[in-house]
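Read-outs throughout are calculated quantities, based only on the coordinates presented, and are distinct from any laboratory measurement. Computed from a predicted structure; not experimentally measured. Cβ atoms are built from the backbone, for glycine too; each structure is taken alone.
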Structure 1
Amino acid sequence: MSLFFRIFWLTLLAKLTISYYLPLLPDEAYYWVWSHNLQLSYYDHPPMIAWLFRLGHVLEPYGHAVRFPAVIFLHLSLFTWKALFDELKISRTAFYQFLAFLMLVPYLGIGSIIMTPDLPLMFFWPLSLYFFIKILNEAKWTHYACLGAALGLGFLSKYHIVLFLLGAVVFLTLEKKWKLIQWKYIVFTFVFGLFFSSPVIVWNIKNGFQSFAFQLSHGLKSENWKWIWPLEYISGQFLMLLPPLGLYFHKARKIESLKTFFYFCATVLGFFFLTSFKSSVEMNWTLMAFPLFFAAIASLNISKKMITSVLGVLFVFNFALIVSMFSGYYPHGKIFEPFFFSEQKNRVDQYKPLYGINYQISSSLWYFSKTPVYKLGGASRFDFFDTLKEKDPKEKIIYVFKEERNEYPDWVYALKPKSQIVERLDRDYVIEKLEFP
């Protein structure tokens with residue numbers, strides 16, 4: 001068995017083991033709820049992650065193996081990356097260094113088992129890049145068609161795939177390579193892209209383009225601008241790039257085989273830097289840029305001592321993270337929330353009917369208890385739960401699982417119910433009883 005296949009199977013086994021024991025995060029539980037209500041698309045995101053969750057339903061009795069189909073799906077992208085390195089004629093040593101980064105950088109390694117819309121996007125982004133490079137190297141209509149299919153399926157994963165087109169324009173313009181594009185074949189890219197993205201388009205047409213409007217407003221504008229946002233973005237991205245290595249990235253622009261990695265990565269990072277002047281940028285929005293960054297870094301002539309040192313630190317960090325997650329002694333933080341919610345599943349039977357104050361709480365309680373827990377209508381921001389008729393309580397007395405500081409929607413205050421905290425939980429969570437007149 002070749003070294004690549006040994007790495008492939010060993011790392012897949014590690015991912016499946018961790019994903020089996022690690023409870024679903026609140027956002028994952030939210031997409032799991034979607035998978036029990038299949039649609040062509042959803043208000044928040046395209047449908048691919050819900051479809052992948054649906055494939056795992058048969059595995060739900062076994063730990064958290066509901067993740068397995070999606071974890072295997074993304075892991076198959078290693079074949080795409082191998083093909084990319086071969087197409088660009090980058091050394092095998094560089095490829096294995098890249099694999100080491102891909103497995104040890106937390107948000108790409110352990111993070112690859114977290115089922116959010118980023119997961120399928122991280123599969124279709126390098127696939128799109130592979131066919132884009134094939135187009136530049138060999139003018140065949142099939143390559144244009146495959147690029148369209150990959151982009152269309154990427155659009156079913158997360159709308160951020162549109163930045164791939166921006167990256168392509170930047171690369172072709174600054175490197176003066178437009179002459180390599182066969183315009184007579186572009187129609188195949190368009191037709192295949194439109195066909196494979198059609199579920200999202202059809203859903204948005206039927207629902208007043210709600211999803212497109214939400215994503216544009218969510219990422220490109222905010223009511224109250226804060227000067228700290230660009231600084232937070234720069235510092236956050238700098239840390240994600242691993243400071244000792246980020247200083248070398250600019251060299252990739254001077255090496256022909258690494259230019260696509262450089263331009264597509266820089267375009268994503270640059271785009272969200274500009275949007276940080278309009279709205280706060282969430283750390284995962286730039287996730288598709290980082291495999292490109294580490295692909296370039298692994299292929300540069302950086303001292304072996306530095307690469308080994310960084311990988312060693314990452315290995316120790318991963319080990320400490322895994323131990324802390326499963327030891328029972330874990331700090332507050334988003335990745336540790338599922339351990340808390342998994343301990344609260346009995347509250348669903350204890351307090352009836354029980355509602356959540358936001359989609360994260362409702363989804364987590366629903367997943368761990370396997371009993372529907374709906375979000376209180378109008379609470380927090382508009383989301384999938386607000387499209388369900390069960391959001392509006394029919395009972396005179398209800399219970400709400402919330403953080404003590406969470407506000408109720410206006411309609412609750414208008415009815416002036418009697419409220420009483422019936423139980424205080426860890427992490428400032430409470431269960432409150434509401435008695436309506």
Structure 2
Amino acid sequence: MSLIAIGLNHHTAPVDIRERVAIDETRLAEALTNLKDVENIHEAAIVSTCNRTEFYCGVLEADPAPIINWLQDYLQIDSDQISPYLFHYADDAAVQHLMRVCSGLDSMILGEPQILGQIKSAYRGASDAGTLGLHLTPLFESAFSVAKQVRTDTDIGANPVSVAFAAVSVAKQVFADLSQRTALLIGAGETIQLAARHLASQNIGRLIIANRTVQRAADLASEVNAQAMALADIPEHLASADIILSSTASQLPILGKGAVERAQKARRYEPVLIVDIAVPRDVEPQVSDLENVFLYTIDDMKNVIEDNQRSRALAAEQAESIISSQVELFMRRRRAMDAKETIREYRTTVEQTKDFMLKKYQRQLKAGSAPEEVLEQFAHTLTNKLMHGPSARLREAAEEGNHDLIDAAASLFDLRKKP
């Protein structure tokens with residue numbers, strides 16, 4: 001039995017192709033069952049996210065063609081539309097790929113942790129569908145264990161590499177306990193949405209979202225238990241904000257020095273963190289001159305992220321080393337499992353031969369034949385039967401010049417004389 005991984009992801013395919021190949025959760029069980037019914041495929045798991053759709057299978061032969069043909073038929077897609085974007089790995093390369101994916105080394109953002117949860121969800125889906133077995137189950141469990149080791153033994157996820165996450169991390173450095181703080185988010189775009197979710201997950205005390213379109217602010221506010229308001233209402237809430245994160249498309253500054261100075265007087269010059277990631281800037285640069293105002297711009301955030309990316313890259317080198325050793329360990333265990341199965345089958349064959357022969361010669365003993373003669377015949381016949389198959393294979397190997405098999409047999413039966 002071989003392991004194979006085949007699919008496409010953000011490295012190999014544009015988003016329009018990824019969208020066409022994606023398999024949503026409502027179809028997952030059907031797709032798994034359907035795939036497992038394909039000839040040559042004995043086990044199957046499907047990982048489908050916005051950035052990847054990948055198929056992991058236990059197969060008799062490491063041939064990607066049956067999976068590709070099934071994918072084209074199941075999704076009604078022509079071969080030339082997806083084949084250029086597909087990758088495939090077999091055995092140790094497939095193992096390494098899954099371990100890298102689980103560890104965040106194959107993600108768009110290096111080291112991001114969300115993918116591990118998505119892979120675990122895919123694993124549970126395949127388990128519920130009954131498409132896992134003795135080969136894929138240990139593969140996924142090993143990949144999860146390796147991902148945990150990478151997280152524990154390296155700094156792959158220690159430093160934020162997204163603007164939103166970096167901004168929240170800076171806030172945690174300025175204010176150790178966010179549960180006692182108020183955050184004002186200006187805008188409602190993707191970065192603000194991510195920041196709002198990060199802050200909510202960090203138990204921010206109070207969250208206010210201001211946007212030109214109040215309904216967009218309200219939609220986000222309902223998701224993160226925040227207060228929504230219009231941009232015009234910012235001045236009356238500015239003094240209560242300990243953290244301000246702004247990202248709008250305004251061509252003019254949203255916060256001027258005068259407004260922030262008045263707010264600081266009302267705050268009695270308590271520290272305030274302002275992160276302006278808009279281009280053009282939402283906050284007048286002169287705001288940084290005010291007492292106890294910590295102003296970060298998009299360039300400052302980029303510097304933080306670049307430093308963190310370098311740190312993650314170093315951690316990724318350590319992670320690759322861990323994965324390499326774990327792939328080797330997993331493959332050794334697989335080979336041992338394959339040998340165990342072969343040994344079990346061979347023992348069963350020998351036991352069956354022995355039992356058949358034993359019953360035959362026990363009947364001769366009961367019929368009155370001399371015990372010594374019966375034992376000699378039993379030993380002679382059993383030896384011939386056990387040697388017949390291997391002897392025939394070795395003669396064929398000699399005739400075909402297959403010296404590797406002959407040498408393997410000599411090693412297996414320990415027939416080489418030691419010097």
Structure 3
Amino acid sequence: MSTTTDELNPLILKNWENLRDFDPEIYGAIRGEEVRETEGIELIPSENYTYAEVLAANGSVFTNKYAEGYPGRRYYGGQEYTDVIESLAIQRAKDVFKCGHANVQPLSGSPMNQAVYLGFLKPGDTILGMDLSHGGHLTHGHPVSHMGKIFNFVRYKTYPEEEGRIDEAELLALAKEHKPKMILCGYTSYPRDIDYAMFKRVADEVGALTMADVAHIGGLIAGGVMRNPFDYDFDIVTTTTHKSLRGPRGGMILCKEEHKKTVDKSVFPGLQGGPHMQTIASIAVTLKKAQEPEFKEYAEQVMKNSKVLAQTLMDGGMKLVTNGTDNHMMVMDTTESFQIGGTQAEEILDRVGITTNKQVIPDDPNPPLKPSGVRLGTPAATSRGFKEAEMEKIGNWILEALKNHEDEAKLNEIKAAVMEMCKGFPVPGIS
């Protein structure tokens with residue numbers, strides 16, 4: 001029996017009523033999170049506000065369905081609609097990122113990278129990737145990651161004092177010395193774009209595969225405001241589907257057509273079992289959104305907002321790693337600027353309703369849980385409708401809060417101003 005839109009709305013409301021009555025603790029936490037997101041400013045660069053349509057798809061009946069395998073090749077029956085949504089997600093990903101093939105089943109960022117390594121390499125093979133403290137991700141070879149135990153990661157560094165430059169001669173020398181099977185570029189806290197042509201030249205010199213992890217900037221690439229690795233003949237590109245792409249929490253492996261079989265086999269059955277079909281439905285919706293003209297405008301505004309926020313902070317005496325930004329993020333060295341460690345700075349900003357995350361700086365002498373810096377980003381604030389004027393205000397509030405962190409009255413004043421501004425900018429999908 002089909003359900004019409006008129007019948008659906010009361011059903012959704014009834015589900016919420018049932019949750020409230022059955023588990024008031026969980027219901028209360030969900031409602032509390034809605035209030036937190038509504039009353040505060042989200043500046044964690046890996047977080048964003050997704051679309052109402054994505055929330056609807058992610059809470060759909062596809063949660064019920066097992067779909068091991070791929071479209072047309074499943075291990076369970078009843079797949080006519082799962083095949084529709086996954087095929088749409090694959091084609092839309094290929095269209096958005098201009099690639100030969102897309103696997104949309106990875107559960108998130110770490111599994112997508114693990115699937116690439118395990119599919120293309122053998123244990124002990126060498127991968128050349130970015131040093132964690134200079135912007136790389138845990139899955140790019142940090143010893144605490146299981147991947148760091150299975151593969152031999154060699155890490156290159158940047159020149160923060162030269163706006164984060166990556167030296168081609170040094171990269172080539174490392175590649176010639178260690179002979180990696182794969183050269184990986186991409187980052188989790190590097191405020192610059194990547195010179196993919198340079199990485200391709202180095203990889204070709206030593207016969208290595210090229211991989212770009214664009215988890216943070218996938219939406220900015222989709223929006224045409226940052227370089228696309230496939231324009232430089234890269235083999236493999238991975239991206240999460242949340243962050244700047246504004247979708248559900250998931251991952252994708254994009255690649256040349258010639259790598260399709262290796263990628264698909266590595267994801268399933270190599271690493272994962274049944275895919276989360278409700279997430280894949282949400283990814284398909286996200287990728288349709290990414291093809292609309294409004295998404296390009298969104299990506300452009302993310303970049304504008306990032307530039308204004310970075311300049312406001314620097315004008316106020318804040319030292320930024322790489323002295324600026326080419327993307328959606330920046331890393332504040334709060335220790336050098338105000339003698340406040342990253343953990344304390346994060347807590348101070350939380351106190352005034354500005355959500356950030358503590359972050360290591362290049363060659364940080366302090367441990368990751370007590371680092372020297374804080375990472376900021378503009379995707380979520382931009383999704384909410386903030387523009388340059390709001391970003392300048394936010395930058396000044398950050399400076400005032402850190403400079404006056406022992407003044408309770410001042411912090412209360414900033415928090416009140418934050419909440420007042422937030423009233424004029426509804427959170428997508430919530431308010």
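Here mean projected area of the Cα convex hull in nm², for residues 35-162 alone was derived from just one of the structures 1, 2, 3, and that gives 12.3; the source is 3.
Given a value of 12 for relative contact order in percent (Cα under 8 Å, 6 or more apart), calculated from one of 1, 2, 3, which structure does it belong to? Please report the intermediate quantities before stating the final value.
Numbers: 1: 16; 2: 12; 3: 23.
Here the read-out was taken from 2.
Calculating distance in nm of label points 7 Å out along Cα→Cβ at positions 187 and 395 for structures 1, 2, 3 picks out 2 as the one with the greatest value.
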